[in-house]
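Asks: Some structures are shown below for you to check.
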Structure 1
Amino acid sequence: MSKIKDEIRNQIEEWDYFAELPKELEGFRLTIDQEIIDGFYRLFTYEDKSIHRKFFVIYNASLGEYHAQEEIGLNLFCQIDYITSDLAELKRMLHDGMATSLRKLRRFPQEELGTIFAEKGIATWDYIAELPQSILGFDLFVHPNSSIRIINGSFLILDYTDFVSESNFALYYNIYRDEFFGELRVLKMPRLITEFDAVEIEELSRKMKENFIPMLEKVRKEIDASSSKG
C-alpha cells in the first residue's frame, strides 16, 4: 500500500467532523480509530458487538479515496454510497446517509427486497424448515427470512458462523447473474467453493441436502486439528 502523505494524515487528524459524531447512533457505539488497521487508515468505527456488525470509514492511500465498509459477522463489504477523495464531501455523505445505513445494517427492511425473493422462491423456500439453529459448532447467523442486500446485486441469504474459530459458510443470490453461490471461510482464510452454485431454488435445495453437512464436518475436523496443534 502507498504511504499516506503527511498532508492527508494531518487533514484526517484535524477533521472537524470527529467532534460532531454521536457516541451512539442507531444502537452502534462509536470508536475514533485514527490508526492504520489492515493496511488502511481507519478514521472511525460504529459497532454493535452483540450482533457482530460494524460500520467503519477508511482512507485508501493507493486509490486516494475515502470509503466506508460494513462487517456482518465475518463478511466484509464495501459501502458504495460513501466513496470520495474529498473530506468535505465525505462529511456531507455521512451526515446525510450514515444513520440510515446503520439502521439497515442492524435490520435490513425486507420490503426492500421487492418481488425478487417471491419470484425466485426464496421467501417460500421449503428447505428453511430444515435449517438447525446450531450444527457442528456453527450458529445460524443470517436466516433467509432476514436476508441482507449487499453490493453488485448480491443478497446474503444464509450464514452459519463459528465466531471462535472465525470460520463460516455464507450463501448468496445475485440478481444480475440470476444464480446462487456459496462462500467458505476457514480459520479466517477464504476458500473457493462451487458445490452450491445453482440457478433454481430446487437445485439449491438438492445441493444443500447433499453438501451442507459433509462440508461442515470437514471444516470442523480441520478446525479441531488446528486447535490440537495449537
Structure 2
Amino acid sequence: MAFDITGPAGRLEALLDDPAFNCHIGPVRTETAGEIRPGAHLDEQPRVAVVLAHPLPAGGGTMHNKVVYQIGKGFCRIGAPVLRFNFRGVGTSEGAFEDGPGEMADYRAALDFMAARYPGAELWAAGFSFGAWVAMTVGAMDDRVTTLIGVAPPVDRYDFSAVLESLKPKFFIQGDRDDLCPYPSMRAFYAKVPGPKELVTVDGADHLFDGKTSEVAEAVEELLRDYSGTGDRG
C-alpha cells in the first residue's frame, strides 16, 4: 500500500517493508489523508532501519524497480525495516527531477521519517545506481547514518568524494559485466575507499542484474546479516 511522506518539494510516494508485519505493511494514517504518522512506533524497535533509493528517474527508475525490490527483500530477511520512496517527479511524488540536489533533499526527508518512526535504531543508507550515489553521499554526511550500501554505484558518472572521505562502514555489490558502471572502474574506486569496507561481485551480471536479481537479495542478506546483528543467525 502506498502512502506519502513530506518532502521539501511536496509529497513523496513511499512504501514501508517491515519484517515485524510480514515485511510489506500498510501505513498508520494521520488525519491528513495519505500521510503516515512517523510517531506511531512499534512496541519492539529494530536494531537497524534502512532508507533505500531507486535508480535514475530520467532512465525510468522508480521505487518499484526489480533490483530495488530485491534489495529490500534482502534487508527484510535480516530483520531490518526498509523505506522505499519515489524521488520528486516520479510516480505521484511532487516536484521535478533535479539530477542530484533535489533528490538528496528528498533522501534526507526519508531519513527524517525513519529516524522518527524507529528512534534508537541505526540508520543505514542504501541505493541502486543513481540511488546509490544519492544515498551514499547523503549518508556519508549525516551523523545519524552509520552504514553505507551501494549496489552498482555509477562511480564514473557522479561525484563520490564524500564517500571517499567517509570512515563509516561501506558495502558494495557489483556485477562483473556491468555495461553502465564498468567493473574495472568499481575496482579502482574500491581501492581508494577507506575501510571498513567490503565488495561482493555478482558473476555474469550486467547493470540491471538481468536474470540475477535474486542474487542481489542473497548478497545483501549474506553480506550484512552478521554485521547487523539482526535476524536469525541459525
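Asks: For mean count of other Cβ atoms within 10 Å over residues 174-181, which of the structures 1, 2 scores highest?
Replies: Values: 1: 14.6; 2: 19.0.
Answer by largest value of mean count of other Cβ atoms within 10 Å over residues 174-181: 2.
Asks: Hey, another quick one. Can you spot which of 1, 2 the value 10 was calculated from, given it is relative contact order in percent (Cα under 8 Å, 6 or more apart)?
Replies: Numbers: 1: 10; 2: 19.
Structure 1 accounts for this read-out.
Asks: Sticking with this structure for a sec: Please state which of the structures 1, 2 yields 0.00 when FRET efficiency 1/(1 + (r/R0)^6) of positions 86 and 134 (r between Cβ atoms, R0 = 25 Å, to 0.05) is computed from it.
Replies: Values: 1: 0.00; 2: 1.00.
Checking each candidate, the match is 1.
Asks: When you work out mean count of other Cβ atoms within 10 Å over residues 94-101 for each of the structures 1, 2, which one comes out largest?
Replies: Details: 1: 15.6; 2: 13.1.
Ranking 1, 2 on mean count of other Cβ atoms within 10 Å over residues 94-101, first place is 1.
Asks: Could I ask something else about it? Using Kirkwood radius over Cα pairs in Å as the calculated read-out, with 17.3 as its value, let me know the right label among 1, 2. Show your work: numbers first, answer last.
Replies: On the way: 1: 19.4; 2: 17.3.
Corresponding structure: 2.
Asks: Next up: In terms of mean count of other Cβ atoms within 10 Å over residues 14-21, which of structures 1, 2 is highest?
Replies: Values: 1: 12.2; 2: 19.5.
Comparing 1, 2 by mean count of other Cβ atoms within 10 Å over residues 14-21, the maximum is at 2.
Bear in mind that the values in this text are calculations on the coordinates, not laboratory data. Note that the structure is a prediction, hence the values are computed from the model and not measured. Cβ atoms are built from the backbone, for glycine too; each structure is taken alone.
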